[in-house]
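Chemist: There are structures below to look over.
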Structure P
C-alpha cells in the first residue's frame, strides 16, 4: 500500500496532466480557455461533442477532490460536505431571476439597486451573492457590487440549465425533509412504488395521492418547467456525444423508444438523413413531436420519419429495426416494469437488431468492475469509479430515489436486467458522465 505522501505526488501529477490536456482542448477550438469573468461563450461550449474534455475533467475533478480530502483535516472535509448551502443561494438566484436583472454589463449593480429590482433586502441579498461568488457563481466587482460571469450567465431564465437548477433546488430538498422517515417507517421502507417516494410523502398534507408524474399533471406550471429542465439535463449528460462515437452510418433503421419530441433522434436525422427513424411515445407527446419536427426539418427529411403513438408497456409497434434506442427511461421504473419494456422490444427485434440503453451508469468501488469491455479504468490512486469525477451520476441516483422511489443502475444491474428479458450484453460505451449499453437478442 502506498503512503499518503506517495498518493499526494501521484494526484498532483494527474492534476497537472489533466489541466494541461484541458487547456489544449480549448486551444484546439481557436481560443484559449476563457476567464471566469467573461460571459461570452467559448466555441467549445457550443460543441455537440466534447467527450474528450469530459473525460479529462472527470480525472481532474476526482484528483482535486481526493487531494483536498487527503491533505485537509478530516473535520474540515466532513463539515464542508455537511453544511454545503450552495443550493439555497442558487434557488434564490433562479427564483428571483438575478442573472436576468444583472444582464450583460461588466460594471454590475449595487445590491441596493439590484434588491429593488428583485424584491430582496439588500443586506440579505449581498450575503447570498457573496456566498455564491465565493464559489465562482457571479463576480463581486466592488464592495456589494455584483455582475454575471461565466457560470452565473447559465442562470438566465431562458436557459434550460436554469430550469434544471430550479427543479434540483426545490423538489429534492422538499423530499429530503421526509427521507429518513420514508426509509425507516414500516409502511414505506421496503416499498418500490412510485407513489411511496419521499417526495410524495412530503406532499401528503396537500391531500394528493399518486406518483410524481400524476402530481405534475395537476401542476401545469411545474410541468412546463420540468419539461424545459429535461433539455438542460441532456446538456449536462452530454447526451449527443454518442452521435460522434457510434457507427451510425451503418444504421438503416432506428426506433427511438420513449422519444419525447426527439431530442436525440432529430439531431441524428440531421446528420444521417438516410436513416429511417421511428418515434414512439404517448399520443400527446407524439403530437408535440410532429410539430417540433415540422418546424426543424425540411420536407425531404420528413419522408424518413415515422411517428407512432403507443404505450411502450403495451407493445412496440415497430418491428425488425436495426437499433432500438432508449434514453433516460429505465431509471423511472422498478426492475419488473423495466424488464417488461425490454421484453416488449425483444419480441419485435430481428436477428441482427440491437438495443442501445443510454443512461447514467453507476460504478461500484470494486477495482475488478472497471475491467469490463469498453469501460475506461481510473488511474491510481483515484477511486476505481472516478470518485468525485462521476458524482453527478450519484446525485442523480439520489434524486431518483427521493422523488420517484426509483434508481440509476450499475452496469451489472443493467446486464442482469437485459438477461431477464432474453438479451445478451455486447458492449459498454464509456461516455464519461453516462454510458451506452449495447444488447442483442439472445437466441440460445
Structure Q
C-alpha cells in the first residue's frame, strides 16, 4: 500500500484523474448555472427545463456509455505501441459516433409526441416542448465530442477533454446570459435560449475537439492511418460489444436513483427536499471516484497491451485504495458537518433535520459507492462489461430498490428507508464487483 511501486501508481492515477474530475465539476457547475439563470425567469420555466432534461439525459448517458467502449480498445493498442490500430479505431469510432448521434437524436425526437402523456401541467408542457426539440439536436455534436474524448483518454491524454469541457461550459453560460434574458443585440428567448446555448456550446466542443485531434502534431502518427480502413465491421462490433453494456449499466444506475427520488416524493415535499440536499452532496464526492474509475480503465487497458500484467493488477488495486481513502475522509467530514451542510441549501428546520440524518447514511455508503464505480472502471479496462452490467441490474433493482421500498413503506422508515436501500444496493454491487475484478485480473495474469 505504501511501497515505492504503489506510490508511483498513485502519482500516475492522480495525473490521469484530476483533469477528468475538473471537467466533470465544470459540467455540474454549468447545470447549476443553467438552473439559476432559467429559475430567474420563473419557476414554471425551471420545472419545464428539469422535465425535458430528465428525459434527454437518459439517452445522453447511453451515448456516454457507447463511446466509452472505445477507451479500453485504444488503451490496449497504445500499450502495444500500435499506432495503426489506434488510427483505425479513431476512424471507426468516429463513424459509429456519427451514426449513433443521428440515431439517438431520432429516438429523442420520436419520444416528443408522448411528452403530453407524462403528467405535466399545460404550462410546463408548453414551455418544455420547444426546449426539448432544440436540446435533442445537441445529441449529435455531443457524440462527436465524446468520441474524441474517449480516444484521447485511451491514449492517456486527459487534459484536452478537460480544456474543451471547461471552455464549452463557459461558452454555454455566457450564451445563456445573452439568449435567456435578451442582452445586447440578442432576442429574449427565455427557456429556448438555454436550449440554443446548449446546442451551440456542444457544436463548438465537438468541432473544436475534432479540429484539435486532426491538426495537432501529437496525433500525426495516428491520423495518417485514419483512412486505412474507414469502416471495419470487426472494430465497430468490438466497440459496440463494450459500449452497449456500459450504456445500459449507466442507465440502470441513474434510473435507480431517480426512482428512489420518486418514492421519496410520495412522502411529501420536505422529504424530497432533504433527499435533494443529501444526493447533491453525495454526487460531489462521486466525481472523484468517477475520475479514478476512468484512470483505472486507461491504466489497466494500456498495461495489458504492454504485457505488464502484474503492474496492471497493482494499478487496479491502487485506484481502489485511493478511492477508499478519499471516501473515508469525506465520510468523516459528512458526519462531522451533517448539521451544517444542509444550511447551505435551506433554512426550514424540518428539512434540515431530515437531511442531516440522510447525510449520515450517505457517509456510510461513500466507501461502497467509491468501490463499485472504480470496480466498474477497472473491469472496463479488462473488457469485462456484460457480467458487471448484470451485477448492477441485480444490485440496484433486485436488491436496492425493493429493500428501500420495504423499509420505507412497510416498516415505516420513510426517506431513511429508501436511503438504506441505496446503502444495501451499493454495498452489494461493491462487494460483487470488487471480487469480480480480483477474479478476472488474476485470470489475465
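None of the figures in this text is laboratory data; all of them are computed from the coordinates on show. Since this is a predicted model, take the numbers as computed values, not measurements. Cβ atoms are built from the backbone, for glycine too; each structure is taken alone.
Chemist: Could you figure out which one of P, Q the value 4, 17, 27, 29, 17, 5, 0, 0 for P(r) over Cα pairs in 10 Å bins from 0, in percent was computed from?
Modeler: On the way: P: 4, 17, 27, 29, 17, 5, 0, 0; Q: 5, 20, 30, 28, 14, 3, 0.
This figure was derived from P.
Chemist: Same structure, new question: For FRET efficiency 1/(1 + (r/R0)^6) of positions 181 and 205 (r between Cβ atoms, R0 = 25 Å, to 0.05), which structure out of P, Q has the highest calculated value? Display every interim value, and only then the final one.
Modeler: Details: P: 1.00; Q: 0.60.
Between P, Q, the highest calculated value is found for P.
Chemist: A further question follows. Identify which of structures P, Q gives the largest calculated value of mean count of other Cβ atoms within 10 Å over residues 109-116.
Modeler: Details: P: 17.2; Q: 12.2.
Largest value of mean count of other Cβ atoms within 10 Å over residues 109-116: P.
Chemist: On FRET efficiency 1/(1 + (r/R0)^6) of positions 253 and 285 (r between Cβ atoms, R0 = 25 Å, to 0.05), which of the structures labelled P, Q is highest?
Modeler: Details: P: 0.75; Q: 0.95.
The structure with the largest value is Q.
Chemist: Can you spot which of P, Q the value 16.8, 44 was calculated from, given it is Rg and Dmax of the Cα atoms in Å, for residues 21-100 alone?
Modeler: Details: P: 16.8, 44; Q: 18.2, 55.
Derived from the structure labelled P.
Chemist: Hey, helix-only ellipticity at 222 nm (-39500 (n - 2.57) for each DSSP H run of 4 or more, over all residues; to 500) derived from one of P, Q reads -28000; which structure?
Modeler: Traced to structure Q.
Chemist: Right, something else. Taking semi-axes √(5λ) of the Cα gyration tensor in Å, for residues 229-388 alone from the coordinates of each of P, Q, which one would give 29, 18, 16? Don't jump to the answer; show the numbers that get you there.
Modeler: Details: P: 29, 18, 16; Q: 36, 20, 10.
It traces back to P.
Chemist: I've got another one for you. Using the calculated result 2.8 for distance in nm of label points 7 Å out along Cα→Cβ at positions 141 and 173, pick out the matching structure from P, Q. Mind dumping the intermediate values first?
Modeler: Working: P: 2.8; Q: 1.9.
Working through the options, I get structure P.
Chemist: Then there's this: Among the shown structures P, Q, from which was the value 15 of relative contact order in percent (Cα under 8 Å, 6 or more apart) calculated? Display every interim value, and only then the final one.
Modeler: Numbers: P: 15; Q: 21.
Derived from the structure labelled P.
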